[in-house]
Structure P
Amino acid sequence: MKEKNFDLGNFLRKFGIYFVLILMMIILSFLSKSFMTVSNMMNILRQVSVSGIVAMGMTLVLVTGGIDLSVGSMIAFAGVIGCTFAHPDPSYPLIVVILIGLAAGALCGLVNGLIVAYTGVNPFIATMGMMTIARGATLLFTNGRPINDLSESFQFIGRGTVGFISTPILFLIAVCIISALILHKTSLGRYIFAVGGNENAAKVSGINVKKIKIFVYIYSGILCGLAGLLLASRTNAAAPNAASGYELDAIAAGVIGGTSTSGGRGGVYGTIVGALIMVVLSNGLDMLNVSSYIQQIVKGIIIIGAVCIDQFSKGKDS
């Protein structure tokens, strides 16, 4: 029986980002003594909980060959809608507040999905429109002012702990498990990959492509609603200008994690590592007092580099 030769390129494509994350953490631990402290590690996990949840939804959208530029605006919109019912007086049950926030995100996602699925408008354009609409609606609803005076029960979901684990981290773990099950253990997940791999072939094989597209955008919207609630809870305020730029971080996390911008390839675990890389990078640069302007340049370079690597590996596969 002929032995298979070790494929270094394939190995690096599968596990390279894990080594990149470890290398980054080692370098930053030498550059800053405060980086590897327990408090900073917990801070990184709290930060990645919100961006990672958003990146999960973005991953499903990217796998179908789409994109969602409206996630930042949906986070802000869902946050202010949910927090409207999160005041201590009158007091609403926490589950009501959460469901309202999730519903607000789902509604935006539904509109995105319907436009992309039934009008043929490019997802880039459709979600860019939603990005502007949702942000404008948020500013109009709040008159440009943040919503404060939130109940203690609501603050718990973003600032509390269960044992020694922060509640946002528990939400991230739950979302990761659900997303992994959907993508890798269900027929729905196979259909999502099929639509992204070859939409015409998916149609011929009997897959309802429109429903799949609507689902992934609704799922992205629901996760944005959850992220908006967690972000507002953590900061104890729902700001109308919150989550600006989160769409870039979510796209970067997915692409760095191996999700193809052309669709048909991606996974949950890689996305989480990609999100960790982005958060660790920002956290480390903050500790080194690197200008936020330079950080934006670095993030842009990383996004371009990740897309270039994706295109190169796709060319090698073909």
Structure Q
Amino acid sequence: MSWRIDPAVGEILDRGRDGAGISRDEALRLLHLDLESRETYALMESANALSRAHFGSKGENHFHIGLNVEPCPMDCSFCSLTKKAGIFSEKTEFPLEDILAWARQGQAEGADALNLMSTGTFPFSRLLEIGRRLRQEVDVPLVANARDISHAEGEQLLDAGFVGFYHAIRLGEGRDTPFDPARRLQTIRVLGDVGLRWMNCIEPVGPEHPAEEIVDLMLLARREKATYSGVMRRINFPGSPKEPLGMISERRMAQMVAVSRLVMGDTVRAHCTHEPHSLSLVAGANLFFPEVGSSPRDGHADTGKGRGRSIGDCAALLREMAWDPSLPSNCFK
């Protein structure tokens, strides 16, 4: 029995493994590979080799802290924190004492960053206040995850102690959300202008999203110089309007993680996957998001008591796949 793979696919993988990046057509070809094929496993091996060469043994844990819960009027169709979802009926902000306790926990357990997520109507001034207080209390890099911002607001985030900003042009932006993709891109460019690191993921991936849309967002992440990118699948909360469409499997997500990794080449400091699982850690991913507080994928107000995985759980998964979470982060050098 021959164990050779398609020579044309092999050439793409050889180029991708070198870190130079791959083209749109090449990425589409890889994304269309049969999950059962030898070529898919060769793809994952190539992405894994690239990440091991560029990231060393470092496994990253970026601790998500959701600051507030509300029936958000933005009504993104994939989000559990919306008015239409009907899961949350009152607007609630987690007490500062809880946020400080989570941040101290993150520092004690070796988190590489604190990602502070807020809904679209959360007061920007309050986000700045929380950032300033955390900067006094913990020595962990702060990353904001908030609405679109201006240059002036980017400067304010820097002054408050933030070093990064998570932002994505989501799959279905403008269709499943009320947001203009051009405005989202404008914010991404604001981050580069003011000196905030741009953190990104291709999300939230569902089986209905065409490969072309997925690959175009991967290429945008490379072109706009994301500090990290990767793939996050859509999680269908109970009653989600997306529930009839189903979800992609972790196996399919690992294939997408691998394609994204070859697209990004040697331009990134880490590569993420969400929710945490093992297979993507041998397909080019080395970054997880442990979670507490609010989450757009959960029906619990505090996802730490629901779907969210702890820092310890994520660290154990990383170690099982020979990634070392105790090493210094590559993202903030």
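Values quoted throughout were computed directly from the atomic coordinates according to the rules given, and no laboratory measurement underlies them. Remember, predicted model here, so these are calculated numbers, not experimental data. Cβ atoms are built from the backbone, for glycine too; each structure is taken alone.
Here distance in nm of label points 7 Å out along Cα→Cβ at positions 17 and 113 was calculated and came to 2.4; which of the structures P, Q was it taken from?
The value was obtained from structure P.
Could you figure out which one of P, Q the value 4.4 for distance in nm of label points 7 Å out along Cα→Cβ at positions 49 and 161 was computed from?
The structure behind it is Q.
Match the computed value 17.4 of Kirkwood radius over Cα pairs in Å, for residues 89-248 alone to one of the structures P, Q, and report its label. List each step's numbers first, then the result.
Numbers: P: 17.4; Q: 17.0.
This value belongs to structure P.
Work out the source of 1.01 here, i.e. which of P, Q gives that when Rg/Rh (Cα atoms, Kirkwood Rh), for residues 65-144 alone is computed.
Answer by label: Q.
With relative contact order in percent (Cα under 8 Å, 6 or more apart) as the yardstick, tell me which of P, Q scores highest. Walk me through the numbers before you get to the answer.
Numbers: P: 33; Q: 25.
Greatest value across P, Q: structure P.
Here percent of Cα pairs over 32 Å apart was calculated and came to 24; which of the structures P, Q was it taken from?
Only structure Q yields this read-out.
Any idea which of P, Q comes out highest on distance in nm of label points 7 Å out along Cα→Cβ at positions 57 and 185?
Q
Given a value of 17.4 for mean count of other Cβ atoms within 10 Å over residues 41-48, calculated from one of P, Q, which structure does it belong to?
Checking each candidate, the match is P.
Thinking of P, Q, which structure, once helix-only ellipticity at 222 nm (-39500 (n - 2.57) for each DSSP H run of 4 or more, over all residues; to 500) is computed, gives back -25500?
Among P, Q, the structure yielding -25500 for helix-only ellipticity at 222 nm (-39500 (n - 2.57) for each DSSP H run of 4 or more, over all residues; to 500) is P.
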